[in-house]
Structure P
Amino acid sequence: MLNHTNTLVLTSAGLSLADVVQVAKQQVQVVLSEELKEKINHSRTLVESMIAEKKVVYGITTGFGKFATVTIGPEDTRALQHNLIVSHAVGVGRPLPEETVRAMMLLRAYSLSRGYSGIRLSTIQALLDALNRGLHPVVPEKGSLGSSGDLAPLSHMILPLLGLGEAFYGGRRMSGAEALQAAGLSPVVLEAKEGLALNNGTQCMTAVAALAIAEGEKVVQAADVIAALTMEALNGMPSAFDPRIHQIRNHPGQIETAAHMLHLLEGSEYTAPKDHPRVQDAYALRCIAQVHGPIKEALQYAKTVIEREINGVTDNPLIFLDTAEAISGGNFHGEPVALAMDFLGIAFSELANIAERRLERLVNPALSNGLPAFLTNKGGVHSGFMIVQYSAAALVSENKILAHPASVDSIPSSANQEDHVSMGTIAARKAAQILEHTTCVLAMEWLAACQGIDLRGAKRLGKGTAPAYRKLRQRVAFLGEDRVMYPDIDEAVALIRVGLSS
């Protein structure tokens, strides 16, 4: 946890998702506790004794992957570890965002500090020094199979510490050597086991996932509020949220969402009374609890998995002090993250699906219970919200493509030594992209719902919807005549990302 000096002290007690988000998004300083320093040093001592005794240990006295049968002499140790990083830095695509790279650096340093990796304290400290001084390696977003971990992204993350590759420092992109010099840091010379320890892990996929989950929590909360505003704009029927309906199905997310919707709509004069001749609403309104509820449960499941992974040790081989062993295993395999993030991507996609259907009902005069076509009183000369729905539909359609699970694919690598891989980093990136689209669709629905409410005329809004209506109207005016609307969407997106609670 952060202390009063805005410093995160790493201990064996573990990291929370909130810790990761704060370090990623703020200039939080990160330091190692004395407890972890001791574990790091003990683990390193054991590795050095293995080298002195000329034991055959994967990645320490042997090559990597298919070259595990090749014995490496002491004279080639530095070259082996250096070459591992250099040869594996083959990522492509746009650089990952700075906040993602910061999360990666924190997570890798924490995993290595647990005392199971055999890396020197000075090398872990070099990674934390770069993080603390705002040196952010250029890490291309693509190139990881998700097993053996995030080899390419993590190698790019380490390159600048060696005086290679590229980094951002002081707002500029520059060579790794230049960034080190500007930050007042010296290049690291890797010793036995260190290259393998640094790039053999799941910290890229976990960083992307952690930040998406933190963002997703705000988006899912906002979705209920926006849906409730749409209920008011469409004169929806709150009877669908009667707790008796939801209790007998027995899904916690559904029960919580129904209760939340009733709370949001309490006191509203826009919703339909119980004796309204319209018996029931369309599914996009009537089944809000049945859809939003499972999405919340999917998010909670993914959060549980990622919080475990944040605190996991994922390199190979692992050093066990109690038995003085180095044991090869497969903790770098990203399957837990892959499955969780594929599931979460599907859930976020569904959130956009139902939001777009509510938006369609708002703009379609055949479905809106009396609102003017496309939410404009000047139809013909003015298009109103017509193309807002087009844009939402495009995002929803793209989400459907992105929601195909990455984890169902595997391509063998390293001459079939690494014959099943997770694609976890792809799953995490896709889920984050779907969430970005979904946030935009919800922003569009929010704009349309408030427009519909204004077109209904002044009445009392619900207890929980009134603040959300006012928050939007403070930034975005009623659409009386057509105007350039993408800034309105951007404003709504920004408000959702800050947090739209009830």
Structure Q
Amino acid sequence: MSAVVTDQFRILNASNFVDSVISGNNSYYVFLGLDNPTTVGFGRTTDWDSNIPNPTDNFQYSTHYRDTALFGKKITSSNIRKLIRKVTWTSNTSYDMYRDDYNISNPTPNSNSSRLYDSNYYVVNSDYRVYICIDNGSSGESPKGNKSQDEPTFTDLEPSAAGVSGDGYVWKYLFSVSPSDIIKFDSTEYVVVPNDWATSTDSQIVSVREAGNSNVNFNQIKKVYIEDGGTGYSSGTVDILGDGSGARVSITATGGVITSAVVTSGGSGYTYGIVDLGNLQPSGSIPNPAKLIPIIPPSKGHGYDIYSELGTDKVLVYARFDDSTKDFPTDTQFSQVGIIKNPTTFTSNTTVFTQNQYSSLYSIKLTSSFSGTPVIGGEITQTRTDGKIAKGYVASYDTETRVLKYFRDRSLYFGNSKDQTDYNTVTTDSNVYDFESSANSIAPFAGSIDTSFNDNKVTIGSKIIDLGVTFSNGLANPEINKKTGDIIYIDNRPLVVRDIRQKEDVKIILEF
């Protein structure tokens, strides 16, 4: 028995994800991680940049992604949007018209697509206004229709021709992309769709949505397609029958052939329809019957539910990482971008972290009396007072504040094989130990911990610098519990070296 996951299921999943983000019941973060992808170790390869490995999706790697993460930025309602493909209106181009019956046996005439959402049945104009094609001048005799000559620019609520060329196109205005969304989300391939279409109080959205509510306006059906004009018919105005009511269409027959079918009343409640040509039929038998197809809009009418109308089964997530906070050090580097859901606070397994950003790094405040320079991605160690060895990988060293940040993962505790293969010093080398204030010195450079530092700010001259985390005896923990949170997206990238002169605008596209 065959089955299919429907387009509407994918659209629903995209909507549910967006709702989950903006509801406030969950905390989703975009994070950057893995500053040493070419270091020999678990989840790394020496040729990472030239042969980027595919991410691995299992519980083992999920914990590794959390361990090597550096910092995260919360996803809010202002940083997430549903997406549609960018189909830019271009003069002298043939577009498909909206129909509810495209399939593998009835593909779109111009795009040759087996599903509506893969076809070019809507456009984005030069002012970032989105229109759906109600009519392209096509018929059974000319299924491809005409080439569009007039760019739609109007914001009227009723479908209309875009100009005076007579190209046969009728467009329905849906929405305009806001300037702020253009700046933040624009790409060459996609256009963002407004959030909360069904509940938005934006005046323009409200007007389009309410105009598309055929329960109120009785204007559901906008187009009747002439598949076959038949012969022997006369002109007149007739009803559209079906499971709805109130739709009527004006028929023009020339020489007995139906050449025009103009909807005069769209009615409401239709999921299918047939034009009642009974009073216009030739007397007796119908030797060459006409075939007129009422095109049924999604939901109640065009513009009422643009997510179903446009097929929003993709979501774009945006995050910017700059030098605005010490949580995002600019002297580090990264090779992974991910999304994590509901990490908890450092001291809890249940209290979800909710702040706007976080550092997932451990921190050490050093004194001025040390030699050497910490190397990003390099290993550091400390022989503790009990003789045990604490280990970490350097993520950042701020020469101004003298704060070193580090992370640790299983690569530090496995042997040369970097897996669970036994080795001679496993007893002493494979336990995880924290750095100590009392032990002080950090190798491989002679770094002394500022054990008297107990603050989240440091004063340098007349400048007070917020360090983002609170130190105790020169040490600070991450802001999140790195053993918690669900990794729902991970992407391996060529190594990116951060710099104070640059900002990372991260755009993640999720397809459902």
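Just so it is clear, none of the values below were taken in a lab; they were calculated from the coordinates. Quick caveat, the model's predicted, so the values are computed rather than measured. Cβ atoms are built from the backbone, for glycine too; each structure is taken alone.
Things to note:
- Origin of the derived value 31.0, 107 (Rg and Dmax of the Cα atoms in Å, for residues 274-369 alone; candidates P, Q): Q
- Read-out distance in nm of label points 7 Å out along Cα→Cβ at positions 282 and 354, computed value 7.5, structure in P, Q: Q
- Structure from which 106, 55, 41 was derived, Cα extents along the principal axes in Å, options P, Q: Q
- Mean count of other Cβ atoms within 10 Å over residues 242-249 - structure with the largest value, from P, Q: Q
- Structure responsible for 21.2, with mean count of other Cβ atoms within 10 Å over residues 162-169 calculated and labels P, Q on offer: P
- Test item: volume of the Cα convex hull per residue in Å³, for residues 74-185 alone calculated as 108, pick one of P, Q: P
- With FRET efficiency 1/(1 + (r/R0)^6) of positions 226 and 250 (r between Cβ atoms, R0 = 25 Å, to 0.05) derived as 1.00, matching label from P, Q: Q
- Which of P, Q yields -3000 [helix-only ellipticity at 222 nm (-39500 (n - 2.57) for each DSSP H run of 4 or more, over all residues; to 500), calculated]: Q
- Percent of Cα pairs over 11 Å apart, for residues 290-329 alone from the coordinates reads 75; which among P, Q: Q
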